[in-house]
Structure P
Amino acid sequence: MRELRTPSGKPFRYRRCAEGEIIVYPSDENGIHQDSEAIVITPYTSEFISNAIRGEARILMGASRDNPPASSLGRRLRDIHQSPQQLSYLVAVLESEGFCTLERDGRAFVVVRRR
């Protein structure tokens, strides 16, 4: 398993499955790795977000579950009835793979497409 940190700094572990799923193991409230709970990011969601990033030079991440900003990746996920919170993990994975970079804009995170 690989180890990364979310944009806000929380450690997590993940692995990619042959079928395309990304299995994420968030750390506990103390930042300690655990394996009793996992989040599955489906190939559909990965491709949906990758395509959204490809279509924009810069786009707000918008991982807020309650009210992601309009035109953000989070709003796009919420519009298809998925949790924007998975972006904290997915964007970190995509950045580690060289697909995009992440910048801060005040308190917000902006995903920047790599060419």
Structure Q
Amino acid sequence: MANNIAFQPMGPCVLVNNTSANTAGNTVTLTAVSPVQQYYIINQDLTNVAFVAISSSANVTASVPTAAGANVISIPPFGYQTVTSVQCGPTKNVYAQLISTGTASCYITPGEGL
């Protein structure tokens, strides 16, 4: 459940990145010490928007949005955002993947709060 509190990290921070423009990067596994549904995402790139896909399936696929749309979260260059998505916990993994129009790296921390 999303909480109206300051963000409380409840799992390890992971790095998700891509090293080639318009090519999805590595898929990472997110876990938490207790069930959580929010993720704090930081885009470390100074010029490229990062598009992050979060899913309960290990077959997660990030894609750059088109007019048809895409199931991704956009994080502006050198920006951050807390998002609510699928739940992860100590026995339930969640997976994330990143794509951008250039190279980019994002750090994702599972937790609860704004």
Suppose distance in nm of label points 7 Å out along Cα→Cβ at positions 67 and 91 works out to 1.9; of P, Q, which structure was it derived from?
P
Ranked on distance in nm of label points 7 Å out along Cα→Cβ at positions 27 and 75, which label among P, Q comes first with the largest value?
P
Highest-scoring structure on mean count of other Cβ atoms within 10 Å over residues 11-18 (candidates P, Q) is Q
For relative contact order in percent (Cα under 8 Å, 6 or more apart), structure among P, Q ranking highest is Q
Please state which of the structures P, Q yields 0 when helix-only ellipticity at 222 nm (-39500 (n - 2.57) for each DSSP H run of 4 or more, over all residues; to 500) is computed from it.
Q
Note: Cα extents along the principal axes in Å at 35, 27, 25, derived from one of structures P, Q, originates from structure Q
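Where a number appears in this text, it was derived from the coordinates with a stated rule and is not lab data. This is a predicted model, so every value here is computed, not measured. Cβ atoms are built from the backbone, for glycine too; each structure is taken alone.
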